[in-house]
Structure 1
Amino acid sequence: MTVRFIARGLGLALAGLVAVTSWAQTTAKAEPLRTAPTRPAALWPFVRLHDTDYVSLRDVAARFGLKPAWAKPEVALALEDARGLRFTFEANQRDYYFDGLRVFLGEPVLLHRDSLWVSKLDLIKIVAPLFRPADHLALLPATPPRIIVLDAGHGGIDQGTENKKTGLNEKTATLDVALRLRKILELQGWTVLMVRTDDRELSRDKKTDLQMRDEFANKNHADLFLSIHFNSAPDAITGIETYSMTPQSMLSTADDTGDTMTKVAFPANRLDYANLLFGAQIHRAMRSALKTPDRGFKRGRLAVLRLLDCPGALVECAYLSNDAEARRVATPEFRQQIAEALAQGVTDYAATLAALRTPAETVKSG
């Protein structure tokens with residue numbers, strides 16, 4: 001359960017790692033968020049490398065009370081605490097491993113002097129809040145999530161990807177998983193709203209269709225939004241990947257240079273830390289349950305995530321472009337397994353928030 005996950009590194013307090021993302025649009029759903037802390041953020045020592053601010057992982061280790069050690073001299077650096085919780089970073093890579101979970105960064109890790117260095121924005125927006133979410137409690141939802149919107153990707157004229165050998169298409173598989181997930185969550189007491197419950201699109205215009213999915217969640221005052229998809233790539237690739245909204249000014253996982261959206265503060269950026277926490281819990285639960293390759297927890301300015309007033313994530317459950325994986329998806333048993341894993345991720349996120357909130361409430365009531 002999530003309390004176990006917190007005990008492995010998500011529940012400890014670390015002062016001064018909060019960085020507030022600017023907010024370009026006022027929304028009606030402000031109540032579930034705590035106000036920003038008034039204390040100034042602690043400053044990280046940094047150097048300028050390739051026109052980007054970078055922080056030494058040795059300084060990160062010192063601040064977190066971790067022990068740094070080269071796993072491969074001048075290539076891979078591991079940071080570990082007394083309980084065995086471990087970060088592993090590798091030079092020139094845009095991903096790292098946090099307690100076995102593959103997490104993507106906006107900028108590559110760099111070798112400089114006697115250390116590896118991570119970009120300051122990645123540290124503030126990804127590395128630190130995943131390790132110490134309690135320090136960002138002021139920017140996490142203040143009330144327990146109760147209403148979740150499930151978005152079965154595609155539908156109607158948009159069938160998504162298709163596996164020719166099995167005849168299975170994405171719109172059919174996503175709806176089946178979403179309906180199974182709804183049953184599980186409703187039995188647990190969640191209010192579950194469905195973007196679609198049959199084979200239809202919201203609009204024949206794709207851009208409008210995607211925007212209407214966000215609008216559906218916002219109008220219904222959702223506490224969470226989960227978009228369910230199946231992937232396509234060269235046929236040898238298998239596994240799962242999960243996306244949360246890219247923070248302002250950060251490069252998305254598939255982007256090396258930035259674009260017109262990179263510096264825009266979208267509505268969902270107000271929820272950067274909750275998006276990160278929710279996406280991580282979904283990805284960890286899927287990875288643990290399905291035992292398929294970890295394609296990574298990634299960032300993207302996806303149309304169904306940008307305009308949300310609640311934390312959201314998009315999960316690619318499997319690759320229909322891979323015949324073997326498509327055959328698994330074609331079975332009701334595997335789709336049920338996917339639904340159960342997603343339900344675990346949702347409940348883990350809710351349990352994480354509850355566990356983080358309890359100590360603060362106890363102190364306040366005392």
Structure 2
Amino acid sequence: MSVEGVTTPIRLVTVVGARPQFVKAGAVSRAIAAHNAAPAPRSIIEKIVHTGQHYDANMSDVFFQELGLPAPAYHLGVGSGSHGAQTGAMLAGIERVLLDERPDWVLVYGDTNSTLAGALAASKLGIPVAHVEAGLRSFNRRMAEEINRVLTDRVSTRRYCPTRRAVANLAAEGMHDGVVQCGDVMYDSVLHHAARASAKSRVLERCGVAPREYVLATVHRAENTDDGERLGAIMAALAQADVPVILPLHPRTRARLGEGAASGGSLRLIDPVGYLDMLALERHARAIISDSGGVQKEAYFFRVPCVTTRPETEWVELVEAGWNRLVDADRLRVREGIAWALDFSPPTAGDGLYGDGRAAERIVADLAAA
């Protein structure tokens with residue numbers, strides 16, 4: 001838009017709330033800064049809204065510091081709660097921000113309640129929504145994340161897909177317009193921060209492990225933490241591994257295990273770690289056991305085998321290429337998966353699954369031209 005020869009900037013509100021979104025937003029914010037520093041028809045003014053879905057300092061503040069993210073212009077402080085209560089509080093808070101800011105675009109990431117709340121608030125106010133990580137499907141409608149993905153894609157104007165499969169999923173659902181295959185912004189972030197992590201992190205020394213002599217584990221999804229039988233099976237299998245297992249405890253997992261949860265057998269429980277420490281732990285692990293979508297991909301970026309404690313994954317190409325194995329939460333299958341990963345031979349397939357590390361650049365260029 002121009003007024004008397006003056007090009008007005010694009011006003012962008014970015015909604016984040018959980019640590020994987022901080023990582024993705026960091027990549028796009030860097031690309032925005034680069035776009036604004038270069039001769040460009042329209043600059044982009046970004047304001048970040050932090051819903052407070054992840055509110056623990058180790059799950060939130062440290063990520064903003066390490067990623068160099070701009071401080072949030074708004075912090076809603078919603079915190080935890082049931083899906084309905086949490087999403088409703090976010091919806092009301094984001095709506096107030098959007099009424100004040102009147103942005104040209106609202107940018108959302110991934111599949112959390114923050115994602116859905118941001119998309120709904122914007123669409124009801126007639127503000128275009130851009131969804132980063134569009135088109136992912138696990139085809140398990142029992143997962144809140146799957147519902148969030150599907151609904152967010154439906155109300156989005158621009159849908160930024162990390163993979164060809166994501167584009168195909170949208171096409172199968174009748175969504176063809178505004179679909180852009182751009183690559184994965186998490187790959188951008190890993191490429192940018194991996195060297196910093198190697199130089200700065202001392203997490204292996206703190207944990208008392210050496211490179212390639214431990215397994216890294218994460219457990220945080222509600223389907224695993226809220227089911228005592230599933231959580232117990234996973235924890236028992238991890239404790240019986242043949243090598244040390246480092247498990248940074250997500251607050252939800254710690255709450256389910258109880259504050260008195262202690263290390264035992266091969267299992268070593270630690271507090272949540274920052275992004276650089278997490279990258280270091282992933283990069284030097286012999287294997288990774290996780291129910292996290294982001295960790296599955298980061299394992300692949302570092303060419304570390306991953307065992308996923310879910311019956312399905314939205315990152316199906318990792319399973320098809322042989323980098324990931326699905327074991328659900330069955331104790332025997334988890335143990336078999338660990339054995340497979342410890343004796344892993346890298347497959348020849350699977351190069352370039354998530355782009356070339358320039359996804360954020362493509363997203364920003366597309367938004368600036370839209």
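Bear in mind these aren't lab numbers, they're just calculated from the coordinates by the rules spelled out. Note that the coordinates shown come from a computational prediction; the quantities given were computed from them, not determined experimentally. Cβ atoms are built from the backbone, for glycine too; each structure is taken alone.
Taking distance in nm of label points 7 Å out along Cα→Cβ at positions 83 and 115 from the coordinates of each of 1, 2, which one would give 2.5? Mind showing how you got there, number by number?
Values: 1: 2.5; 2: 1.4.
This figure was derived from 1.
I have -9500 for helix-only ellipticity at 222 nm (-39500 (n - 2.57) for each DSSP H run of 4 or more, over all residues; to 500), calculated from one of the structures 1, 2. Which structure is it? The partial results should precede the final answer.
On the way: 1: -9500; 2: -14000.
Structure of origin is 1.
Which one of 1, 2 has FRET efficiency 1/(1 + (r/R0)^6) of positions 75 and 171 (r between Cβ atoms, R0 = 41 Å, to 0.05), as calculated from the coordinates, equal to 0.60?
Values: 1: 0.40; 2: 0.60.
Label of the source structure: 2.
Could you tell me which structure in 1, 2 was used to calculate distance in nm of label points 7 Å out along Cα→Cβ at positions 51 and 99 as 3.7?
1
When distance in nm of label points 7 Å out along Cα→Cβ at positions 187 and 331 is computed for each of 1, 2, which one produces 4.0? Before the final figure, lay out each step's value.
Details: 1: 2.0; 2: 4.0.
Derived from the structure labelled 2.
For distance in nm of label points 7 Å out along Cα→Cβ at positions 275 and 299, which of the structures 1, 2 scores highest?
Working: 1: 0.9; 2: 2.2.
Max of distance in nm of label points 7 Å out along Cα→Cβ at positions 275 and 299: 2.
Going by relative contact order in percent (Cα under 8 Å, 6 or more apart), which of structures 1, 2 comes out largest?
Comparing 1, 2 by relative contact order in percent (Cα under 8 Å, 6 or more apart), the maximum is at 1.
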